[in-house]
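K.L.:
The structures come next, written out as structure tokens.
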Structure 1
Amino acid sequence: MGLLPEGLADLVVGWLWPFHVDVAADDADWQVVERLWQPYVHDLSEFRGTTPGPDGTYRRGHLGWYDRDDEDRIGYLARLGDRPIGFALVRGLRGDTRLMGEFFVVRAARGAGHARAFAEHVVRAHPGPWEIAFQNDNVRAAKFWRRLGDEVLRDATEEARPVPGKPHIPPDRWLLGTAP
């Protein structure tokens, strides 16, 4: 692709592997989310101090909170063509405030605008108040979420909250704002 004129490579890639976001609607989708959960938790282990279990896998953690039949929660998959590149798990759909429970994009797809398009799609799909947690020590994620808050949410603010049951790690940062 490096031999193509400037800008043409991106057009070819976009045509061959279009970016799209889908609701995780069936068992096959949720199996993809479960498999992507492992690199997600691995990425967070740098900031949370977690290690895999004896079998080499990370615990399911909050993944167990999501059930596709629960009308208060929803999962999304981002794809390039047929290749999954990330997931988002949202809860609070029936309440006053939506919560970005988990958000992940694989490293190979970062830096190309896919994470931004994915996050914006998910947030705008559920207008109203939002809360999005991130680790301040995760500099890239902190910059990403703050920028999204500035550009997508109205009246965005930020606060620190301790991580329940984990006094040994720094408090999470919480982005609060309203999606139009």
Structure 2
Amino acid sequence: MKTIETKIKNLLLIEPKVFEDSRGFFMEIYNYNTFKELGIDNIFVQDNISKSSKGVLRGLHFQKDEYAQAKLVYVLRGAVLDITVDLRENSEAFGKYVAVELNDKNKRMLFIPRGFAHGFLTLEDDTEFIYKCDNFYNPKSEVGIIWNDADLNIDWNLDKYNIKEEELVISEKDKKNITFEKYRRGK
């Protein structure tokens, strides 16, 4: 495996070793010792999977305080535009985001440390997205920032992926997420 630095410190794109032949392919998704050698010493305690059709937008989610989660995310089938926002107040990149395409062709994974909001837009029907978490889900600790926050100004690349804003499928819960400014004032 190799890591690729993103423009935000500690947010790592991971390229696993993929062994392909006439039968298909084999790859190791997670091995604690291998990840520790890469500088990722988290112990994951919960795995989640979501399946979505094209145009589903989930996020931007995170858990706060002692329930914060680091995540290792990847696409089993399909494709997503993955968005992470740095919420670490002492970070030079506070309030900045990284957008990366993860899909079943490039087989890349993204390691998201604690202190980031996370969301994704599905780019294909029947996309299966998996995320490993290093802390258990706690609904009382969950926070969401609205996907189209003016201050964050995230480019979801809707034109590139031929998705119209009015066609986005967003949960009622995510439509009520707070603004980045409200999050900052509430800290």
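What follows draws every value from the coordinates through simple rules; no lab data is involved. Predicted, not measured: the structure shown is a model, and the values here were computed from it. Cβ atoms are built from the backbone, for glycine too; each structure is taken alone.
K.L.:
Compute distance in nm of label points 7 Å out along Cα→Cβ at positions 86 and 150 for each of 1, 2 and report the one that scores greatest.
P.N.:
2
K.L.:
If distance in nm of label points 7 Å out along Cα→Cβ at positions 94 and 166 computes to 2.8, which of 1, 2 did it come from?
P.N.:
Going label by label, the one that fits is 1.
K.L.:
Quick check for you: by relative contact order in percent (Cα under 8 Å, 6 or more apart), which of 1, 2 is greatest?
P.N.:
Once relative contact order in percent (Cα under 8 Å, 6 or more apart) is worked out for each structure, 2 has the highest.
K.L.:
Tell me which of 1, 2 gives 26, 21, 15 when you compute semi-axes √(5λ) of the Cα gyration tensor in Å. Let's see the in-between values first.
P.N.:
Details: 1: 26, 21, 18; 2: 26, 21, 15.
Comparing all candidates, it corresponds to 2.
K.L.:
Consider the structures 1, 2: one of them gives -10000 for helix-only ellipticity at 222 nm (-39500 (n - 2.57) for each DSSP H run of 4 or more, over all residues; to 500) as calculated from the coordinates. Say which.
P.N.:
1
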